[in-house]
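Undergrad: Okay, got some structures for you below.
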Structure 1
Amino acid sequence: MKILILHKWLITGGIERVLIDYLHIFTQLGHQVDLSLKYDFNNQCALLEQIPQYIKIDYFANAQQTAAKEWKKQHRKDNLANRIAYEWQRIIEQKNYRDYLASRVVNYNLVIDFSDCLDDIMRMPKFLQPHFPPTLRWVHLALSKEPILSNKQKRRFTAIFSQHTGVVAICDAMRQQIQENIDLPEHKLFCLHNPIALDNIQKQAALPVSNTHQALLQQPFLFQAARLESVKNLFELIDIYAALKSNHSIQHKLYIAGDGSLKNELQHKIDSLNLSQDCLLLGNLDNPYPFFQAATLFLHTSTREGLPTVLLESMACGTPVVAMDCPTGVADILGKQSEYGKLIPMHNQQMFQEAVISLLNDAEQLAQYQQKATQRAADFSAEQISQNVQSILEMLKP
């Protein structure tokens, strides 16, 4: 089967690491795969080196066009003229992207929309849409923070999902949310857990690091890796860490890997709490796995997820997880009764602190969760998921 995968960009993020795993799975199953990225951030991503060389990559917008769009987006609220310019560019871009796809998709047996690239096009009248082969739309994030969607959300997602041949949810809770809120035939909805390449993670975790990073790894620390955006709820994580320092005098540092629009605000928060020597923003790490492995615990406070790959990556490295039970995916991984990691009700900072202290002060309990973590991660191995992938692709053959 000849497959075209559409994705927005290649940045250092959880979804992008999942994409890399799927590129390997599809090719190992014998399919010919091309990757079309919507935006080019000048190839400043270590993940590019992990894409098999025989996969063809092209971009809808080159690096210069991408930089211009990002500038307009960042400055759209400065004044009315900037707002109008940004909205006009969005309209033009939508038309150009449709035309770009129309000339390409005819060469493929299947188009996979891995990051909602087709959403605007699928909401167009049918006669304005390109003539697509079968399409598969991945859903990486819960459709809403709430179990029940608003009527507006229901209409939007129904209009999009109904145009696709199939829709992939990445955990059971997400599949249930779609079933309960979206008018979608049962045969169109599939569930595929995010795969993790266990061997690759363990190999990368053992690679040497810079002297600067080695010094950080030698100290006891708690870890989080995420985009520095509001949905990741990192301000609350910093509050929890501040309370752990003041109320329990823990010696562990808190390292947060990743980049995003809230970097300066988060640093200001850290400075205001006098934590600048203890809570460190590390930026994007080309290889975060030595940090996953060396951490005592992985802490997660996100308000909305799909199936958070970072939890699985941490567990694959034998590092236990303490995480808030956001929609969706966290409970699917850790177990509703905290069988494989500590599951905490959303925004319950007291329970979160107690779970962390309990693990830090109880070596036997910590060792048990370390063992459970690696066992649970094996359930999401690429080998296990690839069998389910091939079954779905067989169903979608035209």
Structure 2
Amino acid sequence: MQKKIIIDTDPGVDDILALLFTLSHPAELDVQLVSLSFGNVSLKNCFRNAATVFHALNTLGLPGPHAVPRTSPINLAIGHDKPLLAADVVDASQFHGADGLGGTHETHPQYTAQRWLQDFERSSPPTTAVDDLRKGYTVLPREASEEILHLLRTNEPDTITIVAIGPLSNIAKAALLDPETFSRVKEVVVMGGVVEQNGNATPFSEFNAFADPEAAAVVFATTNVPNVATPSFPGVDWAFLKQQLKRAVKVTLLPLDITRAHPIYEKEWKANCTGSPLAEWVNLFTPRSFRLLHATDEEKCIVIHDALCIWYVLNSENSAFGVDTLDLRMETTGEWTRGMCCVDHRKTPPPVVDSQPGYANASSNKWLDPGAWRDIGRGNQVRVLTRTPGQEEWAKVFLRDVFGTARIA
């Protein structure tokens, strides 16, 4: 039975590879919507990249063993061009290139979707169904968060999984607009954050979390009802969220801790990403990823962080994928730690009020547990992926399903 999914994305290199991996599984995954956000590059460039991957699939085809030509276009919805609340917009163009695909729109324009700008600006008459099928996508009229809510509202509860592989702005906005409808989601699978390792945007923060930590805080706050870990920053009607959220939302996080453990090495890539028009296109925008990651690894590799979320969704019932549930909170105000995933690692028992003379009134109760971290079960309940079948299995599955080969040394 197909799993219905919404992919919320900021298409850069690994997002595009995640989309290719997703569309290599048409029998298992029913992509109801691809919603777009700012992130790796501007929203405009993210749209161009999304339009281009669907155009490329229509013209180049997928060589993988499960791929079949699509009989309907992908639904695209345009979302946030900036964070939920913050004024500053950050990007990762230093890694993905100014256009998000390593400059290939300039160097190899033949691969770029032809009508992308008119579709983004909606500056031309609506296209026909035949036009959309030829392009591979259709742009929906509603803003991304509204389209997400529309799908949740018009499908049975627990039937749609949201796979969020960019900043969480669109997802948080949907939760805030209509918490009751948002709680109908089956699961929200998030690529973002880092729990115990170093960050990649700052020493403490992963890029998606750093780009919009307020949005991440909102999404994480939906994981428990009632929740003592609700943030206090302004601009959000927290009372409305608490009142209208009918049940806790299942949020599963894939942080850098787990995605970094699943590289695909250059020798494996070169042996498999070859022999097809699609591979030729992909090899235009992936070399820089290998060069940059080589600075921190003995052997050149690529880490397709976002695609791991799809692997999990395909196998979420498989016991080889393990999770830990954590009261994980997002730092939104720290000068140096914005976007940091905060977890209580203390092993000591909580302090007690001492009844001895001179101690009984030494401290108010609120300072016994500031932030209510020790109020077990009442903070955030974020599921964090900690175990998979392993790096070798991941490399084999991705290369086989996308490129039709699995030559692993």
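Undergrad: Out of 1, 2, which structure matches 16 when relative contact order in percent (Cα under 8 Å, 6 or more apart) is calculated?
TA: The value was obtained from structure 1.
Undergrad: To test your reading of the models, identify which of 1, 2 gives -9500 for helix-only ellipticity at 222 nm (-39500 (n - 2.57) for each DSSP H run of 4 or more, over all residues; to 500) when calculated.
TA: Matching structure: 2.
Undergrad: With mean count of other Cβ atoms within 10 Å over residues 229-236 as the yardstick, tell me which of 1, 2 scores highest.
TA: Between 1, 2, the highest calculated value is found for 1.
Values in this text are rule-based calculations from the coordinates and carry no lab data. Quick caveat: nothing in here was measured; it's all calculated off a predicted structure. Cβ atoms are built from the backbone, for glycine too; each structure is taken alone.
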